[in-house]
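As structure tokens, here come the structures.
Bear in mind these aren't lab numbers, they're just calculated from the coordinates by the rules spelled out. Nothing here was measured: the structure is a model prediction, and the numbers come from that model. Cβ atoms are built from the backbone, for glycine too; each structure is taken alone.
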Structure 1
């Protein structure tokens with residue numbers, strides 16, 4: 001039996017779970033950037049957009065709560081009070097939830113252009 005990349009890399013599997021949790025609350029444009037070989041600071045970024053400040057906060061809070069239930073408590077959380085760009089740091093992967101205007105301004109996907117992009121659909125990561 002062949003193992004998938006997610007089972008070989010627990011951080012990628014956890015990032016995929018976090019991406020699916022974002023989708024639970026109707027996050028938009030959810031992607032995973034696989035940073036393996038690009039940087040040593042973390043393995044993956046999960047990037048998602050909310051439609052308003054309240055939506056951004058709700059998505060980030062939901063990810064933090066649900067991942068904690070799954071054994072991945074967040075190491076650090078930033079930006080929840082403002083709701084424009086919430087960051088939930090799990091050390092091995094980081095979830096960024098943006099208001100659409102800030103996402104287009106910061107363009108993390110372009111900034112980390114050397115990273116492989118893993119699209120995320122309704123059922124989770126689509127490789």
Structure 2
């Protein structure tokens with residue numbers, strides 16, 4: 001009975017950490033996209049870099065968020081980080097599909113999904129191992 005209660009507490013802790021990591025990732029993304037928009041608006045930098053810049057911003061955001069998600073965890077950084085990346089990109093695509101009526105899943109979208117999961121996995125591995133000595 002106590003083991004079941006401990007398992008439930010561990011699941012709740014994992015969910016709380018994932019939610020906190022996602023919030024940090026989304027805030028970082030939002031602020032970074034505002035900065036990117038300002039740079040593209042007020043400089044002569046070509047808008048052709050926007051897709052690449054968005055992929056880099058998303059990857060860094062997920063890396064930070066998944067690292068924070070797993071920094072207090074003892075194991076399963078790869079799984080929890082990958083899950084964080086997957087949920088993050090799911091939220092981003094849900095918001096995108098609501099805002100844009102002509103939202104499509106194309107090659108760029110698939111690349112972003114793959115990089116999001118990989119970034120999450122890397123961040124999860126880093127987060128789990130950052131406190132180990």
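Suppose FRET efficiency 1/(1 + (r/R0)^6) of positions 30 and 70 (r between Cβ atoms, R0 = 25 Å, to 0.05) works out to 0.65; of 1, 2, which structure was it derived from?
Numbers: 1: 0.90; 2: 0.65.
Structure 2 accounts for this read-out.
If helix-only ellipticity at 222 nm (-39500 (n - 2.57) for each DSSP H run of 4 or more, over all residues; to 500) is calculated from each of 1, 2, which structure is the one that comes out at -29500?
2
Taking relative contact order in percent (Cα under 8 Å, 6 or more apart) as the quantity of interest, name the structure among 1, 2 where it is greatest.
2
Figure out for me which of the structures 1, 2 the number 3.0 belongs to, where distance in nm of label points 7 Å out along Cα→Cβ at positions 102 and 118 was derived from the coordinates. Let's see the in-between values first.
Numbers: 1: 2.5; 2: 3.0.
Source structure: 2.
Mean projected area of the Cα convex hull in nm² was computed and gave 7.5; which structure, 1, 2, did it come from?
Details: 1: 7.5; 2: 9.9.
Derived from the structure labelled 1.
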